[in-house]
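Please treat every number below as a calculation from the coordinates, not as lab data. Everything numeric here is computed off the predicted structure, so don't read it as measured data. Cβ atoms are built from the backbone, for glycine too; each structure is taken alone.
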Structure 1
Amino acid sequence: MTIETSTALILGATGNVGWGAALAFLDRGAQVIVVSRDAERAASLPETLGAPDRVTALVGDLSTPEGAHAVARELASRGGCDHVFASMGPWWQKGPVVEQSAAEYRAVMASNLDCHVFAAQALLPELRTRAGSSYTIVTGAGGHATIPGTGLLVIAVSAVFGLSRMLRAEHTDDAVRVNELLIRARIEREPRAGVVPAATFGEAPVAIAASEVRGQVLHYDSPEAFAAGFSA
């Protein structure tokens, strides 16, 4: 199986990181499936990504087990996918941990942790026996930092680090290759000084999907550094 003949499920395609991954898979000729909780946004994604004939948009909420399994069932009805790129969770910086409400805590965990857990539970069982498949979990360097006001985000991302470690260990002997992509760069859609354009960044997730790498934490500091340190 090549990237050109594969189907990639991009979780978080409305964000800059997922957007770049979707563009790169499309550029290589793959079929792409995207998911959004917002039906109107989902309907617009195939056109805005510039490939309406090769982009399928699903409506679903991955922050609940019911929503994640509904997406998995819909995906299976369409033949499944070969690669999952899980880039989920918005930036959060609203103040010290002790000043946050229980509702705020639950919201941050749902959007930055629960979605990763439930997506993995719903999607990985089918990929376990799918030859050539891959599952890439995206994390951020912010999870290792102590930036003022980001406490709840750090808690959530720290848990995703643990999820990544366990999933990589638990699927060592399966067909699916589980890896983590730890981003240490600012990714934006439009080029400007100090940022990596999303389309350029997207070359990294495609390279991981096309490789034989498994069970690794791959660092992304810049396109050049990733290319120099990545060995397929």
Structure 2
Amino acid sequence: MIPDGLRDENGIQHRWDLTPAEAVSLQRELAAKIDCRTPLELNTLRLVAGVDVGVKNGISRAAIVVLSYPALTFIESACAEMPTPFPYIPGLLSFREGEVILAAHQRLSCRPDVYLFDGQGIAHPRRLGIASHIGLWLDAPTIGCAKTRLIGEHAPVGGEAGSRQPLWDAGEVIGMVLRTRSHVKPVYVSVGHRATLETAVDLVMRCITRYRLPEPTRAAHHAAMV
């Protein structure tokens, strides 16, 4: 059960000061709420946000950078800092970074249409990476676009930009390994919440310019540097 949880039509809320065992239990409960079937309406998007967190000397700094879409011009950014509240445990990143991300989100003056996270969506052992967790909290479309693989297996990816291979785990497609630029390392795209994998991959590719990472998360990474 969600510890001291609040449930309403606008998402989920819960305490963040959980033990690792409580966090794992909560992830298993929340994963059932993820929507991977609602396509992003790419032609109606106007604001795309990138989300990232940097940690240094025990301080976590979250950054959310909002860009226009499809032009990808800067609109707004917001940051927040706090002492890092949770140890580094693979698979429990959202309990380390979630609270400071939400603090930064409260400082935004606009509401993004979709959020791209430098992290995992459902490409996660319990199908609840940080993009999925915060997507549920905000009741918003979210996508995970990670630089490294957490779990899963895939066939070799072609060397040209746009090449892709499904990421599989336990007989299920949990994401897409996507070559965003020719002959550079791929990224790992997965649904966070309220998106389909096809439209998530499409949006990531539309947000690529000269770099491997989509512009929103690239901008957030720089803003989050402590």
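Key figures
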quantity	calculated
Distance in nm of label points 7 Å out along Cα→Cβ at positions 85 and 165 - highest-scoring structure of 1, 2	2
At a computed 0.25 (FRET efficiency 1/(1 + (r/R0)^6) of positions 13 and 213 (r between Cβ atoms, R0 = 25 Å, to 0.05)), which of 1, 2	2
Label whose coordinates, when helix-only ellipticity at 222 nm (-39500 (n - 2.57) for each DSSP H run of 4 or more, over all residues; to 500) is calculated, return -7000 (choices 1, 2)	2
